[in-house]
Every structure is written in C-alpha cells, then in structure tokens.
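Below are structures written as structure tokens.
Rule-based calculations on the coordinates, nothing more; no lab input. All figures in this text were calculated on a predicted structure; none of them were measured in a lab. Cβ atoms are built from the backbone, for glycine too; each structure is taken alone.
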Structure I
Amino acid sequence: MRIFYKTLEHIIKERILALKYMHLFRRGEKKPEKQMLVMMVDGRHYHGGMCDRFKGIVSSYAYCKQRGIDFRINYTYPFPLTDYLIPAEYDWTLRRGDMSNCIWDSRIMYYRSEYGKRLLRLKTGKQIHYYGNTDFLELLNETGGTSYRWGELFKELFRPTELLSSNLNRLHESIGGPYNAAVFRFQNLLGDFPEYKFKPLETEEERRSLIEKCLNAIKDIISRHPDGMPLLVTSDSRSFLEKAAGIKEVFIIPGSLIHMDGGNNTDSQTKSASYLKSFLDFFMISEASHVSCIMTGKMYNTQFPAYAAKVNDVPFERIKIE
C-alpha cells in the first residue's frame with residue numbers, strides 16, 4: 001500500500017511539473033529526431049544531496065545504455081555540473097535545441113526514493129525529462145541481462161575539471177601516499193550543519209560524549225594500521241573535524257560543507273568553496289585504500305562514502321559504535 005501511495009504521489013507531481021513548465025505548442029524548439037532521456041537537476045523540485053544525484057544520474061544512464069537511448073544531463077542547480085565534472089567517454093552535454101518542453105514531444109518522470117520498476121514499464125517514444133535520485137542499477141541488470149558496475153558507469157560519464165583536478169593533486173601531494181578514509185555524518189547533531197529540520201542534541205554534555213566516542217573510533221582504526229598510514233577523515237561537522245585534526249595520523253581537507261538542496265542564506269563565494277569541498281571529499285574517498293563509515297544509533301546512515309568507494313571498488317565497511 002505504501003508503494004501505491006508513493007507512486008500516486010509521484011504521478012501527481014509529474015502532472016504539476018508538466019502544468020508549470022511545459023507547453024502545448026513548440027516555442028522555437030524542433031521536434032526531437034530520436035528519443036532521449038534528460039536527467040534533470042534544475043532546482044524545480046527536491047533533488048537530494050550529491051550522492052542521491054549521482055545515484056539518479058548513473059542509473060538513468062544505465063537505463064539509456066541498455067536501451068540504446070541518447071542520454072543528456074541538465075544539471076544547473078545550485079551550480080552547473082560542468083564547474084566540477086566534464087564528460088569522459090560519453091558526451092552527456094545538453095546543447096541548445098536538444099530539449100523540447102512541448103507536451104507532444106516530451107514527458108516528465110519523477111522518481112524520488114522510488115524503485116525503478118515504473119520506468120522499466122514505460123512505453124513511450126517521447127523525450128523523457130527524468131527527476132530521480134534512486135539507484136536501480138541492480139534491477140536493470142536483473143531484468144536486462146547486463147552486468148553494469150556502478151563505478152565503471154560513473155567513470156564513463158565523468159572526469160574532473162581542471163579546477164577539481166588541480167585541487168585533488170594538491171591534496172594527494174599533501175597526504176604523501178596511500179591512505180585510508182573514515183566518514184562521519186552527524187546531520188546537525190552537533191549543531192553546526194543546518195539541514196532541513198534536523199535538531200541538534202539537547203545538551204553540551206551529549207555533544208561532547210558523541211564527539212569523544214567518534215574520536216576513539218578514529219584511534220581504533222589507526223591502531224589497525226601500525227605502519228602509520230594516514231587516515232583521511234571527512235564529516236559534515238566542522239567542530240568535529242577541528243577535534244579530529246588533533247590526532248597525529250589524521251588528514252583533514254580544509255573547508256566546510258553546506259547541503260546542495262539548502263544553504264540559501266550563504267554568500268556565493270562560500271557556497272562555491274563548499275560545493276568544491278563536497279567533490280574533493282567524494283573523489284578523495286574514492287581513491288583511498290579502505291573506507292569506513294562510522295556511526296552511532298543517532299547518526300545518519302549515509303550512502304555517500306559507500307558510493308564513493310564504488311567508483312574504484314575500494315573495500316568499504318560500516319562501523320557501529322555505542
């Protein structure tokens with residue numbers, strides 16, 4: 001029943017988006033010569049964070065690859081994706097005239113937290129404007145007889161821009177060699193990462209206790225590698241990173257983060273630096289020797305490090321601490 005209502009909700013949202021942004025007649029657009037799926041990240045609806053967006057992009061690309069459909073990305077919110085990533089093997093660049101907003105040529109598909117079965121059942125020759133943040137690659141492989149791997153598809157699509165690449169090179173030079181990575185996602189439990197309506201822990205004592213538990217987890221990971229291998233620590237909490245930086249083997253990427261579907265009260269320069277840091281975190285995690293996601297019962301079970309690890313098939317584990 002829950003799936004039924006979720007599907008119904010999404011169909012209603014598709015109709016609302018179509019009424020707001022599509023039109024009955026072509027306004028200078030040409031009728032599309034062949035079918036295309038356009039991955040939409042344009043701020044017209046909720047998209048989620050970086051990991052959710054990558055899930056939707058890679059899965060919809062696999063859908064198109066499996067069916068021989070052209071694939072493009074319309075990623076403009078809250079920044080053009082090409083500020084940080086450019087096409088690698090497959091050119092997903094959306095050019096003027098590629099996209100039609102005429103309802104006779106195109107249809108909107110909205111899939112937030114919805115599995116991909118409805119898209120697989122879709123029978124249309126129209127251009128598809130796809131709003132989605134779900135990974136349904138496994139379903140595609142099961143139903144289509146393919147064996148696509150998430151990391152391989154990601155690397156077919158993306159390579160870093162000069163801006164991102166030069167910053168990654170500097171970080172690798174600073175860290176000096178192989179490293180492991182540990183990720184902590186507090187989701188405002190420590191009161192320094194405003195995100196949606198998540199509330200911080202009520203008392204300072206609770207916050208100190210949580211920080212201490214996580215610092216001990218860092219020390220435990222380091223103790224498993226007595227050769228002194230550096231540990232890259234990433235987190236959405238700046239106050240936690242400041243504490244973690246006091247541990248000898250820990251490497252911290254400078255800067256702070258904001259959520260990609262938030263941060264509207266932040267100045268543009270700070271936003272740009274924060275968005276860059278998100279990409280630096282993701283790619284540096286993807287190039288670690290081993291990745292751990294550490295969490296307590298109250299912390300967020302983030303998929304960000306798991307998908308970063310998938311890029312290069314890096315060993316990944318979740319560590320639950322109490």
Structure II
Amino acid sequence: MKKIIINEFGEPAVLQYVEVDKPTIGDSEVLIQVKNFSINYADIKNRKGGKAKANFPMSLGLDLAGVVVEVGQSVTHIEVGDRVAAFAKDGAYAEYAVANGKLVFKLPEEVSFEQGAASLTVTFLSYILTNKLVDISKNAFVIVHAASGGVGTTLLQLLKIKGVENIIAVTSSESKFALLKGYGAKYTFTYDDFSQGALDVTNGEGVDIVFDSVAGDVTKQSLVCLKEYGTLLQFGNSSGEVATFTNLDVHASCRNIMGFSLGTTRKLRPEYIQSLSKEVFALIQQQQIKTHIEHVFDFDSIIEAHELMESRMHSGKILVAVEL
C-alpha cells in the first residue's frame with residue numbers, strides 16, 4: 001500500500017510517498033481503508049519538528065474516514081464493512097490505517113466520508129471545550145481565537161447553539177469577517193486590535209471566556225482583556241511561541257487559566273472520547289454543526305495541501321481524498 005512519511009524535519013518537500021506492507025492489527029484495533037483524511041495544524045508542527053521526537057520514518061495525520069476491512073477480536077461495536085470515522089494510531093496519511101477500537105465511530109448514513117474526516121477532531125475538541133470544561137451563560141462575552149479555522153468555526157457554531165450572544169471572533173484578516181459573522185460572531189477583530197476592541201465592547205470590563213489555540217503574545221494580550229473571575233482555555237500554540245504568566249495574573253483577579261489537549265486525552269482516556277460520540281455525532285447528523293471544507297486535494301498533492309494549511313490563507317478544513 002502507499003503511505004506518506006517523512007525521514008527528516010523540514011518544509012513540505014520532505015513529505016515522501018513509499019510502498020509498505022498493509023498493517024496488521026491487535027485484538028483491540030481496527031484496520032480501515034481510508035477514503036479521506038484531514039490536514040491539521042498539528043501535522044505542520046510535527047513535520048517541522050515542533051512537537052514530535054526525531055523517530056524516523058515518521059507518519060503523520062490524526063483523523064480519517066473510511067471503510068472497515070478488519071476488526072480485532074475484542075472490538076464489538078464495529079464490523080467489517082462499516083463506514084467509520086477514526087483517530088489513527090500511527091498516521092492517517094495512507095491507503096490503510098490502524099485505529100484503537102475505542103477511537104473508531106460509525107458514520108451515520110447522512111454523513112459523507114468527507115464530512116466525517118473533516119468533523120472528527122474539530123467537533124470533539126470544540127464540544128469538550130464548550131460543553132464539558134466551562135459553564136457559559138447566554139450573556140457572556142466570549143473570545144474565539146483563530147476563528148476562521150476548522151476548530152474556530154465549530155466553536156462559533158456550538159456557542160450559537162448554546163444561545164451565546166456576545167461572541168468575539170479574532171482572525172488574521174478582515175477579509176474573513178463576513179464568514180465569521182455568518183457563523184454567529186457579533187464582533188470581529190484582527191490580532192492587531194482585539195484586546196482593545198474587546199475592552200471597548202465590554203465597556204472596559206473585559207470578557208468572560210477566551211478560547212486560545214494560538215499562545216505566545218496572543219495569550220498575553222488575552223489576559224489584558226480577561227475580566228475578574230474570567231477563564232482562559234488554552235488548547236494549542238499554533239504561533240509556535242510560548243505564553244508566560246505569573247501568579248499576579250490570576251491571584252487577586254480570581255481568574256482561571258485552564259489547559260486541554262485532545263491528543264493527550266485520546267492517548268490516556270480514549271474511553272472518555274468514546275463516551276461522547278453519540279452526543280457529538282448527533283450534532284453532525286442533525287446538521288446543527290457543519291464543518292466548512294475549504295479544499296479537497298488528491299492523494300498525490302500532499303505537498304500542496306500542507307502549503308495551503310501553512311499559508312493561513314484558508315478558512316475551514318483541508319482534506320485529502322484517497323483512491324485505490
């Protein structure tokens with residue numbers, strides 16, 4: 001089978017196509033013929049060496065959708081022939097991929113392979129952030145950073161479902177403002193002025209909640225406009241920068257800084273992810289949540305897919321289609 005790997009860290013050109021044997025599975029695993037996989041910013045960081053250790057050859061890719069071709073003996077909720085979405089065990093950039101059975105989910109008939117692959121990471125992550133980690137009142141002022149990306153647009157939709165009225169969407173370009181308004185944002189700012197803008201629209205009081213996947217200076221500026229008893233949820237560092245704060249940022253102001261990683265949770269608590277699957281896929285099936293797909297690349301265009309993701313000139317998800 002064909003698989004995409006890297007043998008060194010670097011630019012998109014380090015991505016290589018290789019022929020390898022079809023993987024074997026353990027008792028608790030599932031083998032899937034991949035139809036679509038998604039490109040996530042974590043893939044860019046892994047390719048560059050920002051997250052992963054130098055254990056080459058290295059596979060990339062978090063999430064996929066496809067058809068089950070083999071099931072381990074201890075997996076009871078999945079059968080051969082099922083249409084599924086899954087988090088890959090050792091990379092999704094391949095014609096066949098293995099997944100932990102607890103991280104394989106049947107796709108409702110109404111959900112396409114494309115939508116399944118596009119929705120998996122962004123919907124599980126956004127659902128946990130908005131429904132499990134923090135209470136959000138309808139009159140809260142909420143900042144969503146990287147709002148035009150896959151996670152950002154999903155967060156906007158989930159906040160809208162919860163009836164939150166004062167959503168502040170932050171993005172890199174004013175050209176994305178109309179898109180964000182369509183997803184439910186009441187206020188839109190670029191990174192140049194979001195902190196002051198948030199203070200202006202809250203009459204100087206600051207916001208209640210910040211969803212921050214950028215880190216670095218964005219986190220610093222977010223603390224400037226986070227009100228007393230407010231919460232900053234930090235779940236990524238797409239900027240590649242480290243955010244720093246001290247006890248002075250939280251003690252007297254009674255503010256909370258909370259961290260969350262879907263990757264860590266998949267690894268250490270896969271049963272928790274599985275327990276949320278009915279709630280998450282109900283939102284997708286009922287089209288309460290729809291993941292915007294920016295572009296679907298052919299399997300042989302992985303370099304172009306990474307270039308688009310890295311350019312930050314896209315809105316929504318980037319997918320790759322796999323045809324055998």
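When Cα extents along the principal axes in Å, for residues 71-174 alone is computed across structures I, II, the figure 49, 29, 25 traces back to II.
Given 24.8 as the derived value for mean count of other Cβ atoms within 10 Å over residues 207-214, which of the supplied structures I, II does it correspond to? Source structure for this number: II. Calculated for structures I, II, distance in nm of label points 7 Å out along Cα→Cβ at positions 167 and 199 is largest in I.
Sorting I, II by Cα Rg over 2.2 N^0.38 Å from high to low puts I first, with the largest value.
When distance in nm of label points 7 Å out along Cα→Cβ at positions 7 and 23 is calculated for each of structures I, II, structure I comes out greatest.
Assuming -8000 is helix-only ellipticity at 222 nm (-39500 (n - 2.57) for each DSSP H run of 4 or more, over all residues; to 500) as calculated from a single structure, say which of I, II it is. Of the structures listed, the value fits II.
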